[in-house]
Structure P
Amino acid sequence: MLLGIGCASEAGNDEDDDALNRCEAAARHVESCTGVYVSPPVCEGPAAGEAEALLGRDCDAVLGSESAAAGKADGALCNWFGAGCATDEKIFTGPACSSAAQCAAGSACLEGRCFAGLGSPEATTMLDTLTSTRVRTGNAVTPLITNREAREQWLQLIGEARQSIHAITLLIEDNTTGHAVVDALVQAARRGVEVRVVVDSVSEYTYGNYDLLKQLSDAGAQVIAFNPITEWSLVRWEIDLSANQRIHEKVLVVDGKVALTGGRNIGDSYFADERWRDRDVMVTGAAVADLQRLFLTDWDEFSDWERRAGCPLKSDGVYCRPASAGDLRANPAYYPAPTAAAGDATVRVLHSNPRKQQRPVGWMAYLALIRSARKSIKITNAYFVPPARLRRHLRAAVQRGVKVEVVTNSKTSNDERSMWWAAINHYEELIKGGVSVCEWRGTQTVHVKAMVVDDRVAVVGSYNLDPRSATTNSEVLTLLEGSVVGKLVQAFAEDRTRCDVAGYSFSLYDRTMAATHRIAEPFL
């Protein structure tokens with residue numbers, strides 16, 4: 001009996017077993033030719049036809065098609081069928097090479113080009129080009145590892161605000177901590193602070209409470225619920241906005257002088273002691289202006305859409321921008337000059353926005369950093385469902401001697417069981433490729449979205465390593481260098497002690513559910 005994700009059991013329904021086995025056999029045939037196992041979807045419709053075609057090809061034909069090796073971030077169809085997949089962008093620009101011996105001292109030969117490593121001017125230029133962003137130096141960055149640290153900073157900063165508070169989050173939970181933050185924002189608005197809040201409409205409706213938005217509005221705060229399904233239907237058609245697109249950013253900017261960003265939304269799940277494990281950073285210095293600009297760019301755009309829709313959400317306390325309000329993003333009052341150099345951290349702020357970017361910059365940054373790795377890749381990610389091209393580059397990193405470790409949720413800790421089923425589809429491919437996958441022990445959900453590469457560059461943000469973050473949701477990422485990276489390496493080491501190394505043998509039920517989730521990956 002085959003032991004892979006999509007294999008069948010002799011005790012199962014004969015028709016179901018046949019459907020699973022056909023695609024499983026095709027996947028194993030491709031593995032025998034390429035050395036790479038890529039789990040198939042449920043073997044119906046196009047998948048069944050593709051399986052028959054794969055089984056009819058000899059290894060020369062399979063190797064010629066490279067259907068299991070290339071792909072853009074577009075989910076299961078590209079991942080397994082190989083249809084419409086993108087090839088790699090050329091990101092290294094150094095002298096041509098076939099080995100490191102042909103490069104300058106300290107450089108490696110990556111993808112046929114000499115590369116001086118992350119942190120070098122060459123790497124900075126590469127990221128400048130790929131992401132259309134710039135680094136900011138002289139920042140102080142403090143990681144917020146525990147929920148207590150994050151909760152205290154949120155409440156303290158809101159309480160100390162004097163001019164403006166700008167917050168964007170997926171949702172505000174209707175619970176003790178959610179109410180505590182809302183109460184603090186209400187008090188700030190009542191003492192004359194400009195308070196602006198953006199939430200995702202669908203997430204707030206599903207997991208929060210719209211009455212919390214009305215409390216804010218009644219106190220004088222301005223609130224926007226992004227992309228409500230019914231209320232924005234006409235304007236969505238006008239601006240070509242998909243109902244599936246959600247705002248997944250998490251940012252707090254206070255008085256234009258200090259900012260928080262990372263993985264936490266607002267509520268007990270994210271801020272209460274002993275609840276979910278997450279990771280944020282607090283930033284002071286020049287990079288705060290980039291996070292302020294990111295928020296105000298969203299605000300100007302979303303409030304204009306709400307006004308054009310006829311203010312349908314005003315009954316829920318949602319702000320409708322007056323036509324004469326102008327662009328807040330261009331107002332210099334929101335960008336006070338930073339004080340004396342705050343610290344040694346270099347910060348690059350990325351606004352990964354599939355609504356506007358043909359190649360979302362979060363996806364490009366993750367790929368570039370993984371392709372640039374020379375020693376180690378340390379990933380902690382809540383929903384680890386990496387698209388095909390990212391998986392390929394994790395395996396390629398191992399092949400060139402990089403130690404690749406991933407910490408993610410287990411079946412018991414994942415708050416979304418569907419995400420675990422989607423994730424385990426890729427365990428065999430990754431583990432056989434030398435990637436260490438470690439699943440969180442117990443029931444505490446890991447909500448972290450972080451990576452450290454070569455102990456030199458760290459990523460902290462809202463970006464999950466799944467197709468939705470790569471192609472649908474808008475996200476915020478910070479790329480960090482400096483002494484803060486050492487603290488994030490320590491946080492990863494602690495993550496590593498609280499998980500168990502995963503394998504890729506699962507029950508028939510879990511294998512069947514995993515196969516079902518292959519097609520659904522882009523929507524999870």
Structure Q
Amino acid sequence: MLEMRWMLGVAAALLLPLSAQAQTLKVVMHSDVKIVDPIWTTAYIVRNHGYMIYDTLLAVDEKLAVKPQMLEGWKVSEDKLVYTFTLREGLKFHDGAAVTAEDCVASIKRWASRDAMGQKLLSFTKDLAVVDPKTFTLTLSEPYGLVLESLGKPSSNVPFIMPKRVADTPGNTQITDFTGSGPFVFRRDLWRPGEKTIYDKFKDYKPRAEPPSGLAGGKVVYLDRVEWINITDPQTVANALLTGEIDMIEQPVIELLPLLEKDKNIEVIDFNPLGLQFSFRFNVLHKPFDDAKIRQAALYALNQKDFLLAAISDPKYFKECKALFICGTPFATDKGFEDKLNSDFAKSKEILKQANYDGTPVVLLYATDTNTGRLTPVVKALLERGGFVVDMQAMDWQTVLSRRARKEPLNAGGWSGFMTAWVSADLLDPIMSSFVGAACDKAAIGWPCDADIEKLRDAFAKTTDDAKRKELATAIQVRVSEYPTHAHLGQYNIPTARRKTVTGNLEAPVPVFWNVKKKE
């Protein structure tokens with residue numbers, strides 16, 4: 001049986017036209033949707049929402065190569081300082097207005113105010129200018145090797161294109177107008193936080209002519225409607241898939257996969273083979289984690305295996321990896337972390353004594369309704385064994401998203417750390433890796449502030465020499481071991497479970513619903 005609140009949603013959905021019912025896909029995502037501004041937060045459920053209703057200028061294909069999406073193309077000046085971008089024909093917002101270069105410029109600026117990679121791009125940008133309704137230019141102050149990679153960034157934060165009137169909203173203020181130009185329309189009138197989020201096909205969306213690949217190519221929508229159903233109990237979710245009351249589970253609990261795999265009507269497939277990385281984020285603004293030495297002590301207290309076993313349990317789905325920038329990729333190295341993340345509690349206590357740790361509690365934000373959030377008790381246990389005093393505060397993930405944006409001290413609603421995860425496609429180099437950025441107030445939540453990290457990131461961004469980039473990426477990882485911005489706690493994969501009536505899901509670092517078909 002599904003939860004009662006979902007059954008009420010089903011009853012309401014019966015009022016829909018039969019044609020819509022026949023092509024409605026029901027999915028349980030990894031979290032509920034309560035925040036809907038994908039620039040204001042890096043949360044993946046909000047990023048997923050963004051891909052439903054917005055489009056991007058560029059996108060990466062299944063091999064992570066950057067391709068044009070809303071763009072017809074671009075030109076680069078001989079001195080590599082001026083990029084001229086041209087929009088393709090037929091782009092419309094959901095309100096019928098044409099997408100213009102003004103919308104693009106405003107959207108890039110808003111995105112760049114929040115995103116680590118965007119901030120770095122903007123720091124090398126002399127001017128963003130509208131040429132005509134379909135054309136705009138980006139002029140650099142000096143050559144920068146990651147312009148296209150930045151604008152084609154596949155995951156949080158994504159440079160989604162919004163109408164100028166919406167994109168003019170400051171990045172630290174949540175938007176209230178959800179007009180996009182993507183393949184689906186957000187049905188705000190039917191949105192029931194805690195129950196379901198509904199998206200209808202945008203009939204005026206004009207897909208590219210190329211076949212889909214990753215997040216690039218033609219976004220052809222075959223479904224009339226997609227419903228994201230919120231069910232919090234993993235067994236209830238699995239039962240709903242087994243009985244056909246839902247069509248897909250984005251991230252089933254690993255322990256339930258054998259049950260699902262036994263059913264001949266269900267298939268389990270990993271559409272994101274690069275996987276993800278667990279992360280514990282520090283807030284450097286307040287005691288005790290305002291002291292880099294105390295954050296180092298935390299690195300000594302923690303270990304990856306406990307998190308991987310607690311969350312994933314099956315070794316075929318996880319890997320211990322001390323590389324910040326993902327094992328098996330060009331910038332992978334253990335440098336700086338050889339002796340860390342091994343739960344050396346004696347070393348942790350020794351460092352805390354040297355740093356004169358006074359027992360200020362570590363305030364942990366404990367999301368009880370997500371697989372990653374449920375690892376917070378592991379953080380608590382390991383930090384306490386390493387000599388820390390810990391105050392773990394339980395709440396749902398949406399509350400964590402709101403609370404973690406606050407800079408108040410601990411006694412006024414502030415925080416010290418929280419558990420999260422990043423898709424590996426967000427972590428392949430030190431520019432795109434949001435938690436590595438250390439630009440103080442401009443940095444991602446947690447607000448690390450370190451001139452050495454930023455100088456190294458600037459150097460990485462300027463060079464196009466592969467050997468030099470490898471050298472700089474290693475130097476950045478070593479510096480992060482000295483000035484910790486976060487703890488990376490292992491790599492893992494979570495496959496998707498779907499009924500065999502569903503086909504067409506694409507291999508990508510983001511779950512997307514164009515190209516998906518459902519047989520009745």
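Each value in this text was obtained by applying a stated rule to the coordinates, not by laboratory testing. Bear in mind that the values here come from a model prediction, so they are computed numbers and not experimental data. Cβ atoms are built from the backbone, for glycine too; each structure is taken alone.
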If you rank structures P, Q by distance in nm of label points 7 Å out along Cα→Cβ at positions 116 and 484, which sits at the top with the largest value? P
If distance in nm of label points 7 Å out along Cα→Cβ at positions 404 and 428 is computed and equals 1.8, the structure in P, Q: P
Parent structure of the calculated result -7500, given that helix-only ellipticity at 222 nm (-39500 (n - 2.57) for each DSSP H run of 4 or more, over all residues; to 500) is the read-out and P, Q the choices: Q
Source structure (of P, Q) for distance in nm of label points 7 Å out along Cα→Cβ at positions 108 and 364, computed value 2.3: P
Between P, Q, which one scores greatest on distance in nm of label points 7 Å out along Cα→Cβ at positions 164 and 380? Q
To which of P, Q does the computed value 4.8 (distance in nm of label points 7 Å out along Cα→Cβ at positions 92 and 468) belong? Q
